[in-house]
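Structures incoming, each one as structure tokens.
Nothing in this text is a laboratory measurement; each read-out follows from the coordinates by a stated rule. No experiment lies behind these values; they were computed from the predicted model shown. Cβ atoms are built from the backbone, for glycine too; each structure is taken alone.
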Structure 1
Amino acid sequence: MRAKVDLLRRCAERSRILDDDAKKYIKITLDAVNEYKGYWDNLTHSMPFDINRGIVHTFKYGTEMTQTLVTQDALNGVYLRLKLLLDELRELDLLYRLADETGAFAVYPDERDPIKRRRRRDVPIQTARLRECQKERLSLPQLPQFPDEGVSLREDPEGPQ
């Protein structure tokens, strides 16, 4: 998944149609894809650790272990974020379609500079749509944290997930 996201980042960086604003919002969405993929992996590959506190653990690589909170609130929070990210990805897809230079020439065959027209007219409109989707996801309250007592098996430099 990370390799696919990296390819999408490179496509955005190299695009002559996407402006800096579009590239900034693309980065925000792709960062979320990687972050939520980590949550998804932790949940789908987990084993119960402390059922009463709603904590599971997941083996990452070899003996590296991560703990994840799986209370109803935490799971609802992850689900809502994934649902909103899916809407966001639909808008992102349209932005990438607008970045296609061949498509610009096909849509505006009589235009003197179809790439310039796409960049100045179409991309800002779609970037605004993506930004609106992101606002909804980014305005969500923070995911629930681990109980104060702390039951961590090890210190995770990225914090609890």
Structure 2
Amino acid sequence: MKGLNSPHLFLASGNTLKMIQNLNHILSAREIAKISAELDVNIVSLFSLGMEHFVFASNLDNDNDWRQKISRLYYAVYNFRRAIVLKFNGVYSTDSSDHKNIELLPSTLSNRESHINNLRNLREDRNLADYSHLGTKADLVIAPKDALIFAEQFLEDCKEYFLTHGIVV
């Protein structure tokens, strides 16, 4: 995977949760706990990356900086989603096709269906903001102020999900 240097947990398996399950009968509980703790460190780091995008986007103007605001808000929620997916099913991906995997959110995540819909719409808006020289703010599916409200709600629901799984982000 891009950006990973050996040794790294994600280079050991395409799915860390399956790897832990498959090693559970070989390794001691203490060793399994070390692997799980390393997974949690990576989840928190991925979530923190999303927070960097979120904080940056939150300070941008809705009118003059709409392109950058939409783009950074998308990457904020995208990284929150990646952290959730890593905890929920053990998958970490840097492949561009991962942007299509919106529905991988766990069923226990609050407001799941609404978040899936908003993630899809915000991705469409991010594509407009980043790639369409003819696009205008009026072409957005989600206005910048509403995108921020969605990102804030998604952030809170992700934090709640992590807390119920013993992770403080």
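Here the criterion is mean count of other Cβ atoms within 10 Å over residues 97-104, and among 1, 2 the highest value is seen for 1.
When helix-only ellipticity at 222 nm (-39500 (n - 2.57) for each DSSP H run of 4 or more, over all residues; to 500) is computed across structures 1, 2, the figure -19000 traces back to 1. Name the one structure among 1, 2 that distance in nm of label points 7 Å out along Cα→Cβ at positions 41 and 81 of 2.8 was derived from. That value comes from structure 2. Source structure of the calculated read-out (mean projected area of the Cα convex hull in nm², 10.8) within 1, 2: 1.
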